[in-house]
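No value in this document is a laboratory result; all are computed from the given coordinates. A quick note: this is a predicted structure, and the numbers were derived from the prediction, not measured. Cβ atoms are built from the backbone, for glycine too; each structure is taken alone.
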Structure I
Amino acid sequence: MFQAVKNPCLVPFDGSFRLSEANTLVETVEGKKYKKRLNKLVDEIDDLQRRLYASDKHSVLLVFQAMDAAGKDSTIRAVMSGVDPAGCQVFSFKQPSSEELDHDFLWRTAKSLPQRGRIGIFNRSYYEEVLVVRVHPEYLGGQKLPYRVELDELWQQRYESIRDHEKHLARNGTVVLKFWLNVSREEQRKRFLSRLEEPEKNWKFSTGDVEESRRWKDYMQAYEQALNATSRPWAPWFAIPADDKPYARLQVARIIVESLKTLDLQYPEVSVKHLEEIKQMRKVLEEPL
């Protein structure tokens, strides 16, 4: 079963993670050096994904969670830009539909899990149920829950369900990597302002985003508890400093590369019989028409 790679952004497995001690800003190299490093990592991801597809034994699930304007979309684009679209699937999860509310909270993401040989990306995920819903427990009113329990107990039950779910995935060949893009409130404010000041970004702005940022303290508490409760060796969380986008992208790409390398992905061996068939087909194809 997959085991987490060592990285300074790795969230400990013993519940000792403290958000107050987590960096939001680590400056990285700029310009050509950054692009060169990222391009090299993207090329490695592309090669490893091809091996992943050919071996057809594992799948990869990348989970991205963050406050608004932390850079989830741009990080996914930058890191996965070189991967064959046939081997990569991206799903975004927002407000649940009436059909989704008629199932358990893991159902809508479970049916979007990646096949063996593919990389699946969740832009937000089942973690919304212990983040947004925790900050807004009134949303539980629409979830048709069969039993009434105290809220503290409900969150513990959901953490347990998530841990069981992710361990089941890991046991069956899915590498689960979870990235929390840790942006500061001040940097979020600046990015909101840029959405107002740049016409091409106006479409990104939502008054709801600003309203949610007023609950910053509540969200930070929810993130800290969720990461501590669900970061495990087989499904680790990485708290990525996200005030500097180049640094965040490099860290995410590096973690993906190092994690995939632990799988020792190889192209399938070709049998002697198949090699002979290839030899015969070469002769046929080399004959002039």
Structure II
Amino acid sequence: MTTQDNQINWMAVIPFTIVHAGAVAALFYFSWPALWTAVFLYWLALCPGIGMGYHRLLTHRSYQVPKGVEYFMAVCGCLALEGGPLNWVTTHRIHHQFSDRNGDPHTPRDGKWWAHIVWMLVGTATRATPEDCRRYSPDLMKDPFLMWLSRNNALPVLILSGLLLAVGGLPFFLWGVCFRITANLHATWMVNSLTHFWGTRRFETRDDSRNNALVAVLSFGEGWHNNHHAHPASARHGLAWYEFDMSWIMIRFLEVAGVASRVRVASVGAKTLAADSQTAS
């Protein structure tokens, strides 16, 4: 994965600009039904989608679910407008291998704003090369549906936009798509940026990862980032009782219901496991 910092990535700049402008416009079209629709979609995209699906299931294979459930989570992940599963997983596995070192696509050591958003707006860090995909995500490349979804990752957002416009008009679109996606993006970006320079460290990892309660609440558990970098294969990121981890609660529910299996869990007292290592299947 290479970057060219002097080249604008228009494929990211244009949609990000549109949803941010729409988020501002949403403030002038407020309605309670539109707001609650946005809240539900925020959870759907970021908890079953990014946290449980893209991250803990597809990237780290910390648990297993039937293919139908896996595909549903992947579609939910697309609703966050963070790209398709193949590119997302490849980029994240690269991040774990080179975390806060040369080769990490979004380390705050290259600048706090770089880690939060700029890395996606310039250069090629957000576009995994075919070589990167073959090396880091061969498991996903064997799955026809995930490959199709990766090529057509904007389709779920487009379908959702049409449905919201048909059901609730412009307020539902502005809140359920533009405002909600803007909030989804910044919550995820804070995991890349804030949790690598602000928070506490339970484990001595080779990177700068931190546990941040605020980010954990906004991202449904992804903010317990030091725990995660110490134990990347664990489906549970909030390792203590006071570390709220909604994604883990949902995974645990699926396990009790007999839907999730082979759930891997670290504990507070566990020794650090191969810090920063990727766990590709």
Structure III
Amino acid sequence: MSFKLRSGFKVVSGRLFQPGLTEAVVSKRIAERFQGLEIGDKFRIQTTDYTVVGLFDSAGKAFESEIWVDINSLASTTKRTDSFSIALMRVKDQNALNALTKRITDDPKLHLKATSERSFYEEQQGQASGALKALAVFITFIMAVGAGFAGMNTMYAAVARRTKEIGTLRVLGFGRLSILIAFLLESVAIALIGAAIGIVLSLPLNFVSTGTSNWVTFSEIAFNFRVTPDLMIWALTFGAVIGFVGSLFPSIRASRFRIVDALRA
């Protein structure tokens, strides 16, 4: 029943293992990351060699961090025939799930913890996932600050080179607010173009596979990069904000030029 409980995967090469034999099916992503896990290869658990007979894919689910073998064979290999770490169940609906969870939690004789499969895998990620996210946020913040100062420096130089242009616009009747808005819109437009170029350059990383170790369970966590439409929108928005903030002070300076000073320059 175990394969029926694990929905959303498919064998892409080879076959499933046969019950009772020392055979294994390996996630395609794990096989790509580690040598010796292709079909026909053998790997050892304690004193028993397991033969890889199939590769499977689960479309980005947590199963892609796993290797599956027959439970009875593994219990015999590890000499743990009388105990199990996890029992996986599937219920018909949410009401049945709530009732089962309450029954398990309220029975002190079971000594079990009831949790959803999604929550279980999120807990497995543990500190590794949090550390990766914190590192990504830190790098993003540093790059955003650098981009803001670079944009500000560029805009100050642009304002200095376009003093006569500013003076001409003021003579033609454009007010200070119009000058301010014009420079801000120009900077935001350039920032959006830069963000769009960054998105295009990041597309080759889409679905690139990698992994890290779980510092709690010392197991492998495989994951891939995804450039989704939501992330693209966030990137464009973030780029526009950086362009606006970086050009605000230079634009204010441009709008405060007096007509006489601008034309004299």
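Computed over structures I, II, III, relative contact order in percent (Cα under 8 Å, 6 or more apart) reaches its largest value in I. The maximum of distance in nm of label points 7 Å out along Cα→Cβ at positions 110 and 190 over structures I, II, III, that is, the highest value, falls on III. For the set I, II, III, ranking by mean count of other Cβ atoms within 10 Å over residues 38-45 places II highest.
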